Structure I
């Protein structure tokens, strides 16, 4: 059964068709990688699912709810969270306060200014940090954390609304190989434990092949291949369009 069903998705900017009839489905408990060369339409597709861009045509269904026309906050309320290519946290707050701020928003109390973040659901925040192995650093300011640890905090923040779907935009960008593997292994554990789905964009092919259950490949706004990583790797169209000049996946990873 599909959690996310995208069909006929289209978006133009001026005379340029950035996304043209893209379709795919995503099931609970599945990690789906969205890849393609620069200008393929990955970010546009990603941002339409998140509500930052509105599609010109098509449909994006989450558990039967149409997402097109909804704001990012409305989509977040339906159970869609997101992490960013550059991790976004409040550097002046402690690790646990960052997660408590997310819980305040999830509980619709973000603007209740008489309540400090430090007073709100600390135990629940600590439990989320424990899931990402950051509980021991709960009372440290985010400003002093290593970048890999900041990405873990961002993941805990993303879990605050108990998402059905997690969108990860270049989750391992700027990370060393060991940090990349640790973060994606942790994400895989969360997917299995929570039964949520993950749609992620990624340039590191080693990450894609190690952790994606399936891949979809875009080129010039169109879907050119989808399936399990090894099958997609051997697709001649993907080899030609995604890499070009005879370069293969084997040489890229």
Structure II
């Protein structure tokens, strides 16, 4: 079960992720996951609980929920998305950005130390780069299989803020795209389908091929789609002018 919260990540409830089972109100993800853990029956004994919450939401309404999970020894893995801004309302500064409302330097909350202070065991507190998907997936699998509370803190800033370092945008070489659709699973709004074909496999089953393009102006160069492309059809857009 994945308990969601109020923030830009609530979009994870939609296609293609379909990744959230509940979104009630701001700060509810952690107590919802704890309640589901404590109230589960025998049929759900093996079900694992994950709570997703953003950094600014966590500071506004989420810390009490983490304290409850720690105090009640909940079997919950918290995914704290630290994107260094208030992403859902326009990119304001907050105690997690290192700047005050005027843009001046200010003390920055250390989420890992805060989690330990609240009672999460130090060896169950993890910092991870969310763009390193194999590492993130491995960590999620490991932590959800263990009993007791844990927290995984992602550490990449929102792409719509000055904290994010812009990279080379990407494009698709149409003649190399095989229509495998792997890049669509990333859910990037810069990727769109230009053509669909249905082919019949040797087994007799039909398979839909989705040939795609990348809107370079909307691409931030995060390279997530690049890592999914086996035929190397996704390349730096700078090659276009060479």
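Each reported figure results from applying straightforward, stated rules to the coordinates on display, with no laboratory input. In this text the structure is predicted, and so the values were computed from the model without any measurement. Cβ atoms are built from the backbone, for glycine too; each structure is taken alone.
A compact table of results
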item	result
Comparison of I, II - label where Cα Rg over 2.2 N^0.38 Å, for residues 176-215 alone is highest	II
Comparison of I, II - label where distance in nm of label points 7 Å out along Cα→Cβ at positions 48 and 208 is highest	II
Identity of the structure behind 26 (criterion: relative contact order in percent (Cα under 8 Å, 6 or more apart), calculated), options I, II	I
Parent structure of the calculated result -9500, given that helix-only ellipticity at 222 nm (-39500 (n - 2.57) for each DSSP H run of 4 or more, over all residues; to 500) is the read-out and I, II the choices	I
With semi-axes √(5λ) of the Cα gyration tensor in Å, for residues 80-143 alone derived as 26, 16, 9, matching label from I, II	II
Entry that produces 20.3, 64 once Rg and Dmax of the Cα atoms in Å is calculated, selected from I, II	II
Which of I, II yields 2.5 [distance in nm of label points 7 Å out along Cα→Cβ at positions 128 and 160, calculated]	II
